[in-house]
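Novice: These are the structures, in structure tokens.
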Structure 1
Amino acid sequence: MAAPAVAAVEREKVTRRPRRRPMGVAAIRTITIVVAIVIWEALAHSGLFYQDVIPSSWKIAYALYQELISAGFYHDLGITLSEHIVGFIVGSSLAIAAGIALGSNPFLRKACEPYLNALGSTPKIIFLPILFLVFGTGIESKMAKGALSAFFPVIFATVLGMLLINPVHIRVGRSFNVARRYMVTKVYVPSMISPLMVGLKLGMAIAVTGVLVAELKFANAGIGYRLSNYYDEFQIAPLYALIIVCFSLAAFAHVGMSAVQRRFTRHESLDAETTERLQSQR
């Protein structure tokens, strides 16, 4: 009789012990930023690098402030954003249309797949001289470079999404003689929204890289042009300030795309919760 009573008391003591709460995600992120700044400052004052190659974070913060109050910065930012937005929209739209056509036609997909794989794995920067010859050195060539960079991630994701669609959905649509455009908007796109959104996020990021590379090579305005000037003049702190701006814009764009993805994939999470609830009731 005594042994069970002692065991019960011990179990009660264990349950009464306060549980350690895990460190929050926000706390980990804050600590990471603080540690990164401390390491950066240590490297900046270590004397291991050439002067101002790693400037103090205070110099970078002041340079960032100077950029944000400069009218020329917003002019260059507007040009880069317009080049990226137009290039991304054009490239992703063409990629989605081509991906749906390839995904719904096995013969066409097998015929074009080797060429798409070869072009997709080729560095797009080698096409930059051709784009300059065709579209000139203005913003049109940068838009074309952004479209070319965004095209391949989106078309690969679209084709993959088409192959992952439940064949029952397609057969139901065809059995009701649904028109082609309604098959695309009501069956294909809703069924492959998850891989499509992943491809769009990748395409958006790669399009930014393509536009900046084109501006670094040949431009008279834009963030890439501004970066090139700072590099040529060895203004390192403003260079890092622009890198922070690009990083921040990319982070905000990723958050926005993730919010859109959650909005359009809400039905998938609801279906998963319903399935799990039904299985638990069995």
Structure 2
Amino acid sequence: MKSPTGTTLNMQAILQSHKDAAMQRRRDVVLLVLGMLALWTAFSAWLGVHALPYPWTTFQRLARLLGDAEFYGHIEETGKAFAAALVLAVVGGTAVGILLGVRRLAGDVMEPVLIAVYSVPKISLYPIILLIFGLGISAKIAFGVIHGIIPIVLFTMTAVRNIRPVFLRCIRVHRLGAWPAAWQVLIPAAIPEVVAGLRIGFALTLLGTLLGEMFASQRGLGHLLMMAIERHDVSLIMALAVLLFAFATLASVLLLRWDRHLRKGWQREA
């Protein structure tokens, strides 16, 4: 039997180990950021500032953008379209993935079709999107959805197919209908895989929304990017790219932490 002193020492050792790991992660992040900035600076010196501005020049341009009240109107426009597209992609992708996962024959038929559609360059479908939805926010939302929904469908379908048999037996024993079974059993069991698909779907939905704004919009970050490309305003392109990179990285880190938390919970329950 362990003594209280031994237990205390073990707890202190565990806490110290967690602190050391956290410090190591912070050091790794700092070294990664410094390395990226050094590489960026080296490429700027090699290619020239007209092709790739220096980091401090880009950050100055970004600061001026963030100080412009009109710029937040473009952020709001992109944010509304992206949020709507992401909700539709997550809800629709999860529902379709559960349906195809439960109905294995339908899933076997649709899986190669979905993968084939996923491999098609979505920009080739944009004229069809414009014909169906017209100019405006609806086309941007639709273009974002078709980019992000397929990974969520595939990950959810795979998760439902790999659900432990005990959960399926519980559904049969309690005689749950389709909706209660999906809401109370299938979705909670599939959430870790859905979050993994959401990490990919999030980035692709953002990409689709921006592409939609680049080709058929008068507002939004994608519209600003297209204007910068037409004017060869490299500093504006880089400033917007840094802003989008920071947003996507933060969202990816949060989703990754959520994913790890869910998987640890599953491992404890298993």
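Rule-based calculations on the coordinates, nothing more; no lab input. Just so we're clear, the structure is a prediction, and the values are computed from it rather than from any experiment. Cβ atoms are built from the backbone, for glycine too; each structure is taken alone.
Novice: One of 1, 2 was used to compute FRET efficiency 1/(1 + (r/R0)^6) of positions 24 and 144 (r between Cβ atoms, R0 = 35 Å, to 0.05), and the result was 0.20. Which label is that?
Specialist: For FRET efficiency 1/(1 + (r/R0)^6) of positions 24 and 144 (r between Cβ atoms, R0 = 35 Å, to 0.05), the value 0.20 is produced by structure 1.
Novice: Once volume of the Cα convex hull per residue in Å³ is calculated for every structure in 1, 2, which label goes with the largest value?
Specialist: Top value of volume of the Cα convex hull per residue in Å³ goes to structure 1.
Novice: Given a computed value of -29500 for helix-only ellipticity at 222 nm (-39500 (n - 2.57) for each DSSP H run of 4 or more, over all residues; to 500), which structure among 1, 2 does it belong to?
Specialist: 2
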